[in-house]
Structure 1
Amino acid sequence: MKKPKGIVAAGHDVTAAAAAEILEDGGNAFDAVVAGLFTACVPEVVLSSPGGGGFLMAHVAAKNSNILYDFFAETPRVKRPESEIDFRAIEADFGPATQEFHIGAGSAATPGFVPGLNIIHQDLCRLPWARLLEPAIEAARSGVEMTEFQAYLFTVIAPILRASDAATRTFAPVDDLLKAGEIFRNEALADAFDAMANEDARLFTEGEVGRAMVRQSDEQGGHLSMDDLAKYEVIRRQPIVQNYKKSKLFLNPPPAASGPLIAFGLALADKLAAHHSIDPVGLTEVMRQTNEARANLGDDAEKLTDDATITSYFKALAGTHLVTRGTTHISAIDADGNAAAATISNGEGNGLMVDGCGFMLNNMLGEEDLNPAGFHSWPQGERLSTMMAPTLIEERNGAITAMGSGGSNRIRTAILQVALNLLEHGMSLEDAVYAPRIHLEKCGTLSLEDDFAEQERQAIMTAFPEAKVWPERNMFFGGVHTARRTASGQFEGAGDARRGGIVITV
């Protein structure tokens, strides 16, 4: 019987198949994820783009080390006057809830997607750069069939996909937006990736594609310059390490907000578990105290993980009544024990197609959660904070789990809940991902998926009578695509159906 080469969990079967193809061809987990991320720009076009950025959490088995690659978006170095920028509001319609985003050339931050994958390739990969681009080029040229989920995403952000003539031609070539079962092709993106395979990543910084991005910004009211592209640096960071029970979680460190806040929530939950079972209402109080801590302490990892801080907020929690954007992720683990968890985002896209290149730049400067001081108040030339949270869990017995999620400000609560389902409640991987979720906004609004046990549901609704009830599992609550290599070397995974998840074992 053939020994398995690895496992992949991703948000689309074409993305997962690209990563699996690379594992089958002798690549490691990092090769698989790089190929998967390039390919995701075709079938998961709403969630991923060369115009965005992200993070990769890596476990390098040969060195028994963990490192976080930060290639997220960065604020431009020169700020254009507010009166000159293209910056406008749209409303994304999720059904039971809506969310306002801002688009236009003035909403785009400096992208790090291509520089990030280039550095990861140089540091960790085995196969040639051009080989890792092949699945993406093939998908873009041949086309991919629109799934129900991807077609749904088109309806959610329809105003963005129709925000310019070029976008409309791409996503609604025959009047209506593409629907499930129809074929989406992107020849311009295939050409751009093909050129980069024959040249190198500099095509997207100092080359033709980089110049096209800057030209769009200059002509249409954005901030981006060639200097921004040339001076962008991928940053290697040490993860936050948070112990929980007999496991270690490796989390996205500052300037990301996600890691410190997940660490805080886990520490608080650990104290709570010693006194009370962590039922859904108890979990809402952990979320409430986490929101309160962020309001008081910001995203200061040292303060948020200080034991005195945890104790202080636990006392407040103990006094409560406890009894009653576009983002996508890929996880991969190989037979050698290398593990990669990568989360990427283009926001929702800025509504403008980069001329001749087949993609939109991000709209990170137009997302409220990434701009807590207010729009247009961002400091220049700095990494934006984010809730993206690629996460690794190492258990004492040697098992390793890679996970992450899309979902804007719901990412950290999605990761927190899946981690607790695994480590506190002892659920299987599939059950931990599938279990119904809740999310508490800083304003106090609670959302929940309507599939809790009746006693739990009644307790939640008693504590939050104005809660928003979602009748089915929904992408609003994230999509935690998860892969695990057990202590005995077996592979298992869970692709979160909320965001079209799929698992492939090679």
Structure 2
Amino acid sequence: MSSDCFLSMQSIYKRFGGTVALRDVSMSASIGEIHALVGENGAGKSTLMNVLSGAVTPDSGRIVIGGAPVTMSTPHQANRLGIRAVHQEFSLVPHLTIAENILMGRLPNSGGLWVHWRQARSQARTILSGLGFTALDARTRVSRLSVSHQQVVEIAKALAEKPRILILDEPSAVLSKDELALLFSLIRRLKAEGTLVLYISHRLEEVFEIADRITVLRDGEVVGTVPTVSVSQDDLIRMMVGRSVEEIYPRRSVPPGEEVLCVEDLGREGEFQKVTFSVRRGEVVGMFGLVGSGRTAVARSIFGAEPATSGRISVQGKPVRLRSPRDAVNAGVSLVTEDRKRDGLVMSCSVRDNVSLASLPRMGHGMFLDTARQTVLVQEKVDALAVRTAALGRSVRTLSGGNQQKVVLAKWLLSQPKVLLLDEPTRGVDIGAKVEIYHLINSLVETGVGVLLISSEMPEVLGMSDRILVMREGRLVGNLDRAEANEEILLQRAAGVINSGGQT
């Protein structure tokens, strides 16, 4: 890493209404550096990067690049200075192809009239190949891509003009393990070529793997900048949340009770087959597996969103036929989906309406909604989960990721489930919100709720589960007690590697 300061952001202030988002924030970074920004939701990370990318104009402060002060009031001005950003919210045009999105505004043409489509597709393929993603067809419409592949296209679009500064805001939240490995390889290559990479992530293990230095923000202020090799994860958490987090995964003392969910030989054609397991009252059963293993498909079938084609499901000892989410909710089964914005929330609606959605029959008489009762019931859950919102009528879109996730949890807790299916419940939330969610899970378990926790984060599965199920290629290949499980065993089972006991 060069010792020369290439980027300097000095005394940046930004206020939104009565909220101070950034207060006297200063940071610097060098060419050929991977510089991470971490902090809880609302700490100011994305706002600071929006200032650098021209999307937000600061109230005061200055930016110096390569020794020269610069002014950026629009993303176009930032682009001309070689700054590209990949934000959490995609900026793709869904009805256009991969090639059109990557080369938007720069499609090869003849006098501005005729686009050379073959050349455009070739250029897009070259860019994708350079990223290591050779399987994507440049002719495919973006609307047909998975969320992870849309993220790949966003990154390709940002790299199409070889930026001097690349901003990646939570790029890994939707990527598989293999895709993340490709991304890290790309980032290291960019570093070697002299690009400054600014990397925002809630996943601290990623930060320690990829970053040279780390800047920590809390409540809109810089807590400090440290070389990655000089701090531990506990040190970083303490800087982020302003308190010591001695136990990230809190323990429970209540023993599991009788069976509340029994799944026998469950199958869905083309996705998974012969899946059998149970969940007891007061128990957290973890489910781990690599992308494509069938974890989410199993949860969606139990919830009735994609009904199983074979097998049996029982809730509290009674056979149930779950052909729709309504059937599942009526039976006492709730699902927190992995994509909260697409499947868990109505982003244009208020906190009050989102929390109410699964429990409207409890909030009125016949066709009439009792708004006073609705407010009381919703406020109880919002208070219990410590959802940070100025008012129940506020749009859920304005909340941080962690608070949006709490709204999803509040919605399903209000439905009084006997079984709660959690699919990646802490994806894209900061460490402070994670710990709050873990305590919430424990408090639910202590009231007798049975929890199926699906997660791609092995520490989370190992830290929170009483038992752990492992999925591989649509089959259940492991059912382990927490005491006998570790990361190596989980990966062996998930990848089909034969362990020392001769099992797969």
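One of 1, 2 was used to calculate distance in nm of label points 7 Å out along Cα→Cβ at positions 137 and 465, giving 6.3; which? This value belongs to structure 1. Here distance in nm of label points 7 Å out along Cα→Cβ at positions 89 and 409 is compared for structures 1, 2. The highest value is that of 2. For mean count of other Cβ atoms within 10 Å over residues 353-360, the highest value in the series 1, 2 is held by structure 1. One of 1, 2 was used to compute log10 I(q)/I(0) by the Debye sum over Cα atoms at q = 0.06, 0.12 Å⁻¹, and the result was -0.24, -1.04. Which label is that? That value comes from structure 1. Of structures 1, 2, the largest value of mean count of other Cβ atoms within 10 Å over residues 25-32 belongs to 1.
Readers should treat all values here as calculations from the given coordinates under stated rules, not as data from a laboratory. Here the structure is a predicted model, which means the values were calculated and not measured. Cβ atoms are built from the backbone, for glycine too; each structure is taken alone.
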